[in-house]
Structure 1
Amino acid sequence: MTVPDRRVPLTSVFNMRDLGGLPVAGGTVVPGQVYRSASLAELSDADGAAFVDREITTVYDLRTAGERAGAPDRVPPAVASIPLDVLADSPVAAAANINGMLANPGVLADALGGGKAETMLQSSYRDIVALPSALASYRAFFRGIGDDARAGAALFHCTTGKDRTGWGAAALLALLGASDEVIRADYLQTNTDLLPSLQPVMDQAAAAGIDPELIRPVLGVEESYLDAAYQEVADRFGTIEDYFSAGLGLEAADIDALRARLIA
């Protein structure tokens, strides 16, 4: 499978790429319409100008209220920022607490060793699918993406752009009819695009006497995480189509609008 290089190489925003150009049912995703990324809290003025050049007018922020308060997005004044707290209903939001855990490397071994990291992230992905706050957030996200009244391009993100954002991208591509191969390739691209920027964290762990490989499952993505989300869809709703209709409450008109806007 050959796909275009969709990375957006900004210096102040990590893990940013265009979903455009990926093959889906009936064509490809229209370039320059939907972007995914990590946090925009450090967006520089120069990179903000790049947002304007790319006609990004709407940002969907999938982070928790605490994450937003601690590191608010910096976006150009004309860009609308829409908060969608996917994990608001989670008592232990692992996908949202990565930065906090990394700030205390001395306790990571007990928390993440022996496969605990993978299990924790898998559980978090199930929450990303099933929590009422997640269903409400992704419902608003999908309806917003397909809204004819919304002008310009959209970007969605969480803190590192890999879990809540990863599921949002995977679900959107599934809705558009992308193959499992295409969906997984975009999902796993985070390991290439994000992990190099997190080398200082790995170095910090090593300096504290912790095997950096212990925290790699938390910093990156694994297919087992995505599989956990798919399994939650199957257990709770049945099919991915049922997730969109029964879970998110999207109507046929919503789905038709998304496909009409994003497939060429």
Structure 2
Amino acid sequence: MDLGISGRTALVTGASRGIGLAIARTLAAEGVRVVGAARTVTSDLKEVAAAAVSVDLSTRDGARSVVDHALAAVGGIDFLVNNVGAGDPDGLSLGGFLDTDDEQWQRLFDLNLFSAVRTTRAALPSILERRGAIVNISSVNARMPTGSPVGYAEAKAALSLFGKRLSEELAPRGVRVNTVSPGVVASPLWTDPEGFGGKVAAASGVGHGDLLAGLPGRIGIASGRLTEPAEVADLVAFLLSDRAGNIHGADHVIDGGTLKTA
């Protein structure tokens, strides 16, 4: 299927690895000039991006500066993918509400919600001019908060509603806004023993490999496997394209059947 997005431009946040890198690769393969933003720019990102920007998107200045870099690098922004999220696993408590301090709440909301709010605000004039599209990467945890660090699911729930608000305002002006909500994805967040998955394994008293092998059964993934980053990227690319021309304000779940309710 020809998505018809060749020659367009995109800003993808959190693009150095995992879902973000897969999105950058998929869009670049479709002929999109991608500006990839991440705290740490990897060689993998440099290979696929027209420009790569090192930035802390949890800050106001970071969001403004990354858009300035993107505009300078590719001349304008057609597509924005607000993918950055999760957080540094070393700084997250896996305890309950009473074990979680204000700092964790603030960090998770800054990275998972306010990064999207601020980056969208800065990029929107160009996106409106080009009648482009926005995709926010949320999570199934927005609907089922158990099993995630306190504050993460709440921030993702707010992000999902933010996308709906944006869509209501921007659809009449020719800009489409949609949300993609993955379940557990086989990205470094889970597959890296030093990442969040390794921290969950240690807290559960099991080996990291055993955790990953048992995860589909443990959380009820109907397909019996984790979602691949490239599968999320394919969905994002479709939603950005004119093939999805009348899809507005929707939350698209890609979780292998983890969620059991509509």
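All of the numbers you see were taken from the coordinates with simple rules; none came from a lab. Bear in mind the structure is a predicted one, so any value in this text is a computation, not a measurement. Cβ atoms are built from the backbone, for glycine too; each structure is taken alone.
Descriptive notes on the structure:
- Which of 1, 2 yields 0.90 [FRET efficiency 1/(1 + (r/R0)^6) of positions 185 and 209 (r between Cβ atoms, R0 = 25 Å, to 0.05), calculated]: 2
- Read-out mean count of other Cβ atoms within 10 Å over residues 161-168, computed value 27.2, structure in 1, 2: 1
- Structures 1, 2, by relative contact order in percent (Cα under 8 Å, 6 or more apart): label with the highest value: 1
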